[in-house]
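Undergrad: Quick heads-up: structures coming right below.
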Structure I
Amino acid sequence: MVVRALGQAGLLESCRYADVRLGIHEVKYAHAENGKARGMGEDRSISFGIRVLAGEMSAWGFYGQPIGEVESNPKNFSKILTLGISRAYARAIANANKKAEFKPFAPSLTDVKLAKIDACKDTMYAIFDDDPGTIPVKEIFTLCTKISGEMRDVHQDVQYASVDAKTGMHRELFCSTEGACIDQSYALTQGTVAVVAQKPGGIPETCHDYLGDLRGWEVLNARNVYKQSLADFAFMRTHETLELTEAELLPATNDAVVVVTNPHFNALLVHEIIGHPTEADRALKLETAYAGRSWLWRDLHDNELGKQIASPLLTAYSDPSINGYGHYKYDAEGTPAKRVTLIENGILREFMNGREYAAILDHPPNGSMRATESHAVPLVRMTNTVVAHGNKPPAEIVAEVKDGYFIVNHRIPSISESRENFRISAQKVYKIESGKITKLYRQGGITADSKDFLMNIDAVGNDFSVFPIPDCGKGQPMQIMRVGNGGPTLRSKAKLTGRREL
């Protein structure tokens, strides 16, 4: 039905291109707090999205919608799909006409051009050991209830403990008028823990963290980056949070100090000051909602491409082929995914792109377009975006520091509009004295100019981890995307954020 409908779309006057994404999502989930159930269930959804490129000054038209039970009947769906193509086409023509109307006042308006790709036909099957479809909802419910209750009972100072778990399957069909026909499936399993601890009369300490992967139920049985079961992960975070209630608040500094940042902290650091700024739609200012613009690009003639923006020790890339939340074989435009070298030995080399943005930049398309669900508009999104590992053992990186701080695990970011500077809080901060980790502090973090921080990196660890980031927001309306971020231990300079003396 999809292929037939696209054949009709190709016959429409001045239609240059069209594609359809049809997606099916199934998930089972449960949530518990302090040993008591708060929710459980199963969700299933079907949706589709259509893009049409048409008009004399060609422009995009988009149409997408979820599908209910009645609409999913083959006869009804065929009609809805045909109607959706007609609406997307009408919107494309209207947009193209408006561009032509405003062209005299806005000379930069041009046709939408797409970089060429091969039209692929392929099928990818989900990878898992424990099929999400065979896991009873009651088992998920029992696990969450048991773990959250045991977290609450660890110590009297634990005021709140929460556990969420979900497992499911996602499948999407992509077809285009160029002849592409790609059927991709993947499993997804995720566990979330939250804990609040507080001493009587003290300042509360909180922790909220995830584990997950694009696999089956085995993820919650230690098949994850932590190599821990959901229960062990939850108890680890609970004990860490309790430990922090005994720690002093981190004193802020006016000057930059030596900081060693661990891979978990660097997951958010990479996400905010390397990942988002190297998304081509954001660099070109064609999508700036929520995540802003890019400090790496001012215009086609004034940008950082080919320039030194980081230490020669630093290489960063985005790679959908490695394990993590950003794993896939083809993006939402049917472009084969590939490793994108963003920074090579400190020099900015490339942006993540889609076909339209690749054509603008005259770069090869690299398959970085994704959408949260099939009825949403595809955007350029990070995949598994990381700093490459170096050759220095993490213990040696710390041992070389005479006076500095060890920044452990990320919490909350605060980023400038073009991401030229940042402030990211940490779960824990340790003092480093004469090469040894000593005093523990809490409720602190670091702040720096993005380029200064990257240029000051003088050590890159030989460790490497990719962590799940399940809630990356971008777009208008907002799309929440799962991505993978991480890398090795790093050493640089930054100001400390935290308590200031009055």
Structure II
Amino acid sequence: MLDSVVAQGMPLLELRGISKSFGGVAALTDVDFTLRAGEIHGLVGENGAGKSTTMKIIAGVHAEYSGTMHLAGQPVHFRSARDAKAHGIGMVHQELSIVRDLSVAENVLLGMQPVNRLGMIDYAAMYRIAEEQLKKLGIDVDPRQPIGALPLGLQQLVEIARVLFSGARIIILDEPTSALSPPEVEKLFAILRRVRAEGTSFVFISHFLDDILRISDTVTIFRNGRRIETAAARDIDKGWIIERMIGTGHEELEESYTGEIFLHSKPGAAVVMTTQGLTREGLFQDISLQVRAGEVLGIYGFMGSGQLELARALFGKLSLESGSMHVAGAKLRLRNTADARRAGLAFVPESRRSMLFHLEPVYKNVSIAILGRISRLWVRPAAERTIAHTHVKSLQIRPPLVDRPLGTLSGGNQQKVALAKWLTHLPKVLLLSEPTRGMDVGAKDDVLKIVRGLREQGIGVVVVSTEPETVLSMADRILVMKRGRITQEFAGEVVSKDRLLAAA
């Protein structure tokens, strides 16, 4: 059937008039979408714009909706992800679904492991098949090692290999480059081009506009639950995309994507945190830095450079082997996260799952850090809701429903909830690790405004990221880390994305 579709030039997948609501709030309104065989179709839009909801309908995650879907010219309506998979559709989610304690081979062939005549898993065959599949995609990794021991970028590539091995002919990739270093992005793109040439189609969801334009054949823009426009990637640029995603009035954010930024460092401001010689062997060495009141310090480096581990160590989540820290002039004996909180530090990690409760309502996630302040003998939901309403309004969390389960919000809005958790009681220093991972430019703009508001209140903010656009749009001063060490500082000067990449 697929061959006839290609021969006739018909769409491989076609959605018409798709609408979807959650709790009476419209997530999609009358959406049309077309995917052709052997096409990489880029999908962009603000968090909550409807792109992920649309893709989850295609992948069978959301079964209740109105409108029609045709696959290879035939009407379909998937009732589950298993149903979609049986029709050749796979999805690689932003939050990876790997099983960390299993081997690479077991993850590649999960649910499809070869068995011997006794019905037991044939491990020799499994390792051989997995190795062949990975090598075919240009992924050089030992299939016997635990996948949890691999860098995050390789884990992402292995998960993509698993979906490919399942026989999927339509693969949805949700933010596939958010955890990849530039060389890993190149490897992924080589894989996508190779597999596309064999007739497989991809939907590529990303907030990295450079990646969208480089790898996509076609680009579709979503806004407020509607498809706004579709165009050939060769005919458009980043400015065209940004204007249709968020409109005008975001020039400074756009500059972080396309131009140069002048860093307004604050050498005269009071120092709120210092470190001397922080070391954790194998992760980072001899880290000495200062954070000033009302300053945003950016720490940038490629994945694996040590900056993400440094952020965890600064909050007591990783033990230090040597070095010292001072907060507000007092030496900090950092034994655990409780010590860090008492000293006035707050931390939003790169993984939202590690600090949020997805099945609980928004208001409980906002108030969890201050329950001891608003409740004495028992929890008072009315007080929790009042506080949550204030932050939902000020941070423009969408939809503005504090009783809605957190897990139903888009990734960008979940990140705002993670920030709101700490804004209920302001810290001296706020540590943000990958604060805009998985966000489009519109949601990034919202987070940028939040960070600037904190800076204006005199809080020291440390933004740790592998995304150059993130640190360029937020930071007053930037430190670059490479192989676990600080190798360069940018302050009081013009800096561009190219200069940051060259320094890293």
Structure III
Amino acid sequence: MEAVNEPVVVLQNISKKFGGIFALNQVTFDLRNEIHSIVGHNGAGKSTLVRILMGAIQPDDGEIYLNGSPVSFDSPREAQENRISMVWQELSNFPNLTVTENLLMQRFVTKANGAINWKASHDLCKQFLQRLSLDIDPKSMMGKLSLAQQQLVEFSKALSYDPVVLILDEPTSALSFREQEILYEKIIKIKSQGVAVVFISHKLDEIMTLSDRVTVLRDGQKIFTKMGNELDKDSLVEAIVGKPSERKKEKIRNTGQRDVDSNTGLILEVKNLSLERRLEKVSFSLNKGEILGITGVSGSGISDIGKILFGIEQDYTGEISLEGHPYESLTPQDAVKQGLGYVPKDRKEEGIIPGMTVGDNIVLSTLKQIYMTGFVNNRIRDEVIYRIMDIIDLKPRNPEIAISSLSGGNQQKVVMARWISKKTRVLILDEPTRGVDVGAIGKIYSLIRDLTHQGVSVIVISSEFEEVHSVADRMLVFNKGKIVGEIKPASSVWEDAFALAIK
């Protein structure tokens, strides 16, 4: 593969600071009629760079050129009007609306009286789908489609604006291996139609397969841009995480990791856990009072571990035991009865109850304690709430305010508080700092450490390698649904885990 022609887009000497720290420092990037991949670890600056191109945030310094002319976009809509489209990592569709309603969205074909012409709108939607040779009924409900089909509809929507540039942010992170292959075919087809593609991914196999050129970012700086056929996995990993000699042990902070004595007893043991197309013969154990980190890039299968253990995902094979006894969680209610707690990564969808107060959210898991003969025992209720608020250091310390008024970090503390009040034996946290501001991250991990001192065993599932490294006693690294390594944070640096996860 070879990049040709003059640049469609040039980002020249782009700099951006957040809180005085460089997210990007004098980065130059150009895009031609090609598939140009941007790679780097979490926090390297990838998302910041493309969000600046899309007008979602503004650079502190630098210039942007489109087809040789300087441009400046104040919003993604303005970038879209200039024929730059993006498919974001998180799907933004509406499952209860049809494919046509999702794809056209305020661009319906209308009749003379202003009413929507549904037949013409469905026909227009079909035209957009056919650009990617998609055989999807425009009248289908979006939520009834497979994840891969939903992703491809998002592609079609982006392409319906006739872009000259298409940005794809981790487009295969939630897809099976076969679905990924279908997506690769569509991306190559998009490029053949004259669209310049920016491709962001952690998966080195697809980077090596698809890329005409690759740009590596590390800590906000560009390491290099090279032709895809000049690279191999080892050189790419070294560029992303740095040479082993650069990953000095002095970087390791004393964060409280311990060698948890296995003589304290196993609380949980998993053998040959498999889930079709997502997990393959995964085996591990959890000691009493241990913080076990489970980490990997998006799409590596790490979130499926928590869903299986908590009874949300049941189509698995393998054996699970809890304190030496067979464990089978048919429902989340079964898991709770056996002493497991679970904090999902999507706090707003599955964690908090937005219409309820802070206090009511805290006591959701202890309703039996506070109900006496069908009536609320307010004394017990208040005792539970204020005791838990003290433990989690909740601010403001007011149980009657709406939970939706709290910051992301304090909302996450409240979700965790439910399981503290339940006297949970094993607490599973999936992306516990997702959407949490930097100042609250340390407090959440301090709370996790405090829980282990109370005898709770904790599994932290996260794609934030540096954070997991800072809190876990032991880390299991996943790659393509398999455990590819075990890291002891007390004697390693987090980049070692990341290198295993992307190879």
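Rule-based calculations on the coordinates, nothing more; no lab input. Not measured: the values here are computed from a predicted model. Cβ atoms are built from the backbone, for glycine too; each structure is taken alone.
Undergrad: Among the shown structures I, II, III, from which was the value 35, 29, 18 of Cα extents along the principal axes in Å, for residues 121-184 alone calculated?
TA: For Cα extents along the principal axes in Å, for residues 121-184 alone, the value 35, 29, 18 is produced by structure II.
Undergrad: Kindly point out which one of I, II, III the value 19.8 was derived from, the read-out being mean count of other Cβ atoms within 10 Å over residues 313-320. Spell out each step's value before the answer.
TA: On the way: I: 23.2; II: 19.8; III: 14.0.
Label of the originating structure: II.
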